[in-house]
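Nothing in this text is a laboratory measurement; each read-out follows from the coordinates by a stated rule. For clarity, every value in this text was computed on a predicted model and none was experimentally measured. Cβ atoms are built from the backbone, for glycine too; each structure is taken alone.
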Structure P
Amino acid sequence: MATLVIDTTFGLCTASVVDSNKNCYISNNSLDQKQSESIVKVVKRSLEKSQLDINNIENLIVTNGPGNFTSIRVGVSFALGIAKGISAPLYSLSSLEFLSFFDESTKFSDKKFITLIPSRGNEFFLQVFDNLGKNLSDIKKKEKKEIENSFSPSEFFIVKSVFHKSNFGFKKNYEILEKDFEEVSIILASKIKKKNKKLRELNDINYFSQPAAEKVNNSWYMKKKK
C-alpha cells in the first residue's frame, strides 16, 4: 500500500506517491498552468510513475496553507474527494510544518529554526521550531525587517522550500536550508504509522480557521453551523 501527498501552496501543484518500499514518485505542473486545471493530471502522472492504482493508496496527506485562498481550496477539496471516494484517511498539516520534518539521522546544533513561505510584497508566513522540530509558535506573518529584528542568525537558521529559488535577500547572514518535496514526502509517510501530532485527520471542509487563508472573508466556504 502507498501514501499520496498533495500540495498546492508552494506556487506549484505537486503530488507524490510513496510506496511501501519508501520509493517516491513525484510530479508537478508548470507555473503557467492553473492548479485547478492540472491537479488531476499531476496526481495521475505520479500514480503512473509508481505503477499503482488509486485504490492502492492507503493514506493521503495534504498541506492546508497558509497561502493563497484558491490554491488551498483546490488542493484540500481534491484530496477530500479522493479520500472519501476510496475510503482512505486524509491527514493535513500546514505548509510550514511540512518544512519542519527532517530524517531522524539528521543532526543539528542547538539552534532553533524558522520555516518561511513568501506572502505578499515584503511579507512572509513563518513558524518557529526547536532543534528537534517541536512547534514553539503559532503561524505568524511578518515583514522581512521584523524577522531580522526578532531572530538572530546566531540562534536561528531558516528552512525554506526548494521551489522558492530566492534566498529572500536578508541583510543578516542566516544559514538557509532548502527542503525537497520528495524527501519530506518519504518522512511523512513513515510518520503516519507513528501518529505524529503534526498530522491531523481531516474529515470535512471546515479547514480555513487554522491556519487561515489569505482572504478577509471566507465565511461562504466555511461549514455552516446548525
Structure Q
Amino acid sequence: MDELPTANQKKLYETLLHVIGEAEYLVQKEGRSYAIPYTKDEWKKYVKAEQIECRRKHEKDVPTFDEYMETGVYTCAARLAMTQILIGMEEADQNAFHWILNSNNKFLKALQICSRLYNDIVTNEDEEKRGFKTASMSYMKQYNVSRKEAIEAFRAKIGDAWKDINEGCMRPTMGVPMQVVRATLNYQRLLDLAYRDNDGYTKPNISFQQLITKVLIQPIPLD
C-alpha cells in the first residue's frame, strides 16, 4: 500500500481490502470461500486494463477497435461485477463462477459488449475531450466511418447481444441454477436502463436518480 502514489489511491485500496475481507469472512461461514479468489483475480485484471487505457491517453496512435476491445472487455467491469454479484448468492456454486468467466460463454460476451458499447455511445465525446481513446474513435479508425456510423454499428452489436441473452434464458443449457442466469439478465437490464438515453451512471441526476426514487422511496399505487 505504501507504494501507491496518492492518498486517494491508498484510501481506495484500503477500503477495497476491507470490503473483500468482510465478504470473505461471511462466505467462509457459508462454506463458500471459493468465491473470493475469483473476485480478487478480476480486480487485478480490471486494474491492469485501466493502466493500459491510461497509457494510451498519452500516446499519439489510436488503437484499432479490435485492440481497444481486448482491454475494453475488462474496463467495462462486467466480469468484475458478476463475480461480486455471485458472492452474495447462495445458489452460486463453483460451477457458476466457472460458467460466468468462461471466455466462450455467450452470456458473458453479450454482457461485455453491451457494457462497453452502451457506455461509449453516451460518453465518447466527453471522454475524448478528456484525452481518452474511445471505442468510437477506434471503430472510426479501423473501418474508416463517421461517428454516426460507428454508433449505429454499436447499436446493432448491442441488439445481437440481447438476442444471445434472450436465447440463453429461453433455452437454458448451461448447467447452472436459473437464479444465476436471472442475475446475469438483470445486470444486462440495469445497463440498458443506465445508458439507454444518457450516462445515468456518471450523471444520475439527469434521469437515473428519479427512477431509483420512484422505485425505492415513493409509494407505488396498487389500485
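Assuming -8000 is helix-only ellipticity at 222 nm (-39500 (n - 2.57) for each DSSP H run of 4 or more, over all residues; to 500) as calculated from a single structure, say which of P, Q it is. Derived from the structure labelled P.
From P, Q, which structure was distance in nm of label points 7 Å out along Cα→Cβ at positions 50 and 106 = 2.2 calculated on?
Working: P: 2.2; Q: 3.3.
The read-out comes from structure P.
Each of structures P, Q was scored by distance in nm of label points 7 Å out along Cα→Cβ at positions 66 and 122; the highest score is held by Q. Sorting P, Q by mean count of other Cβ atoms within 10 Å over residues 90-97 from high to low puts P first, with the largest value.
For which of P, Q does mean count of other Cβ atoms within 10 Å over residues 18-25, calculated from the coordinates, equal 15.8? Clearly, the read-out refers to P. When P(r) over Cα pairs in 10 Å bins from 0, in percent is computed for each of P, Q, the one that comes out at 7, 27, 34, 25, 7, 1, 0 is Q. One of P, Q was used to calculate mean count of other Cβ atoms within 10 Å over residues 42-49, giving 15.5; which? Source structure for this number: Q.
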